[in-house]
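Throughout, read-outs are computed from the coordinates displayed, never taken from laboratory work. These numbers come from a predicted model, not from an experiment. Cβ atoms are built from the backbone, for glycine too; each structure is taken alone.
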Structure P
Amino acid sequence: MDDDVTLALLDAARVIAANGLSDAFGHVSTRISETALAITPVTPLGLIRPGFTPVEIRLDATELPPRAPKEAWIHVALMRDRPDIGAVCRAQPPSVAAVSALNRDLVALSGHGAVLGPIATYAASWLVRDAARAIEVETAIATYDAVILRGNGAVTCGTDLPHAVARMWLLERLADLSLQAWSAGDPVALPEPEREWWFAQAGELLPRIYDYLVKAEGDN
């Protein structure tokens, strides 16, 4: 496995864990060719250490290789069917879980929230541990970049790891803001032209967010 791929996955795992977006579960992956991806193994993201070995999975796989998380099927389905996706993040952000329990939709209440674009929902709570259910998640997310798995965390994706991981962080921030706003009154989403403007800035803002997260975690 290319050292750059391993280091990129290590950085992403550390950011997710350091920001409380996962605990015993979670995984991140990156596309390594048109036909394969590399994913973190069945190890809590906060316990992944330098020198670990990512798991390589072909996008036409009919079974998962040893050490692959069972929900790797989600990563395979998304990257196989959407060439624009270069990385996938699977985590369990706590405020997202609270929003899911309320069965409410997240809308853009801030500029950074609007960077996410529309957010899909997968209505079932079971673990997505086979190819068929992974296709259901892929169908739910459609052309979006984030999906909340009801009662079971979330998945975000992007052209690369900085985009996918920064989206997970923004999703949790939006969920936290929404919980606070709902408790205080009736929040109002940003007007559509403003949401579209912020969404168009994603290519600039997401890498900056990720760079901040990586450096902040490194200073700890």
Structure Q
Amino acid sequence: MTTARAVREDINNLLDYLLQAEIAAYINTVSITGRRVSWHPLNPAAPFLTNRGDPCLQDYKGWLDAGAYSALLFDGALLQITYDIEGGEISGHRLAYVPCPYRLDAEMVRRDAVSEIVDLHIESDPTGMVLHSAVRFDYDPESAGPGHPSAHMTINSVDCRIACAAPMHVGRFADFIFRHFYPDIRFAHLPYFAAGASRDIGVRTLAEEDRGSPHMSWT
């Protein structure tokens, strides 16, 4: 059985570690609202998305200003972690890694308001954006169907849904992100990330139709 409090504890464990290890510059409070476990935004009324598809600069800036993230990493990248729990089971999740559109100095990120740093980049180097795609792991069984696996990874395009074996534990998500985007940091903190990499949450949901095409499997 999975509870909202247990999920919140797992998320808090990750965020606290990232902050204490100086991997994250800022973290937000993890709150429980009804069935949802997520960050506590500074501006709940702000629209979450302005662009249907891969997050754009406007989305990134909006999330910074609204505090719509779980953690802000040393390079300006965002981690967004949300789980829904119903009946003692995970009923949905959105686990996203959103790279900063510009290359930021880590010391400036720790010292200054990131939104202001990004504004400076926009003004001084409007064509210098880094074209890195966000990576998102979703679990949405209510929308499952052909071309829309219950658990999937989305990258580069809203229509790109790579089937995943099951819902993803936040520890496995963190290990994936740091393994592929920050391997030096992961190696320096290997015991922590390796411990999270083997944790599961929820049952296998891979549909038969997705087994014959490339998919992500870990159970």
Structure R
Amino acid sequence: MTPDQIAQANAELRDKAPLDIVRWAIAQAGGRALVSTNFRPYEAVVLHLATQVQPEIPVLWIDHGYNKAATYQHAEELTRLLKLDLKAFVPKMTAAHYDATRGGAPEPTPENEERIKEFSTVMKLEPFQRGMKELAPTVWITALRKVQNPNRAGLDIVSHDANFGALKVSPVFYWNDKEMHEYLTQHHLPNEWDYFDPAKADEKRECGLHAAWGGTAVASV
């Protein structure tokens, strides 16, 4: 889509329900839609939406090996509940190998910014790039929301993703936590709060998947 077409799509979709946005996204995909997840809090919303429209949609998950036990259990539960076609990709280096040779996942402090980026590149961006190349989506459905951090506030429902060359669609982009919680309650979906991603370190920071620096980092791997 051209920038003008994307701007028009955003204007038309701004007041649509997330399910209608997912229907629109999958209609653009030519049979090559994908939804990504990290099984963080509220992820069940976008996974439920996507599978309502296309039950067999591929679900891309990067398991960097540092998830907490509750997150792995949540992933298993949602995979069973929603019958997810889960496509799990892992880094070329195991968590044990990374711990032994690079000192483990860095502490989430400003002083560790470069180490956090290096961790993200090796343990998350590289396998994500591999997954995107193998699955080759034309449309990538995400759970991005405007309220999550300053970088995402500058995006919109539809955007061209320069890092991975797909049309990125975020059907719950304008939803707040209350709306997400109400959706989970309405559809009897589980949530999970014991989540931590060392590739992000904190909620206001990007791991690189949705930030410009990630494209440069991935290209160098």
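What to note about this one:
- Computing mean count of other Cβ atoms within 10 Å over residues 156-163 across structures P, Q, R gives 19.8 for structure R.
- In this comparison of P, Q, R, the computed figure 27 for relative contact order in percent (Cα under 8 Å, 6 or more apart) is attributed to R.
- Which of P, Q, R yields -14500 [helix-only ellipticity at 222 nm (-39500 (n - 2.57) for each DSSP H run of 4 or more, over all residues; to 500), calculated]: P
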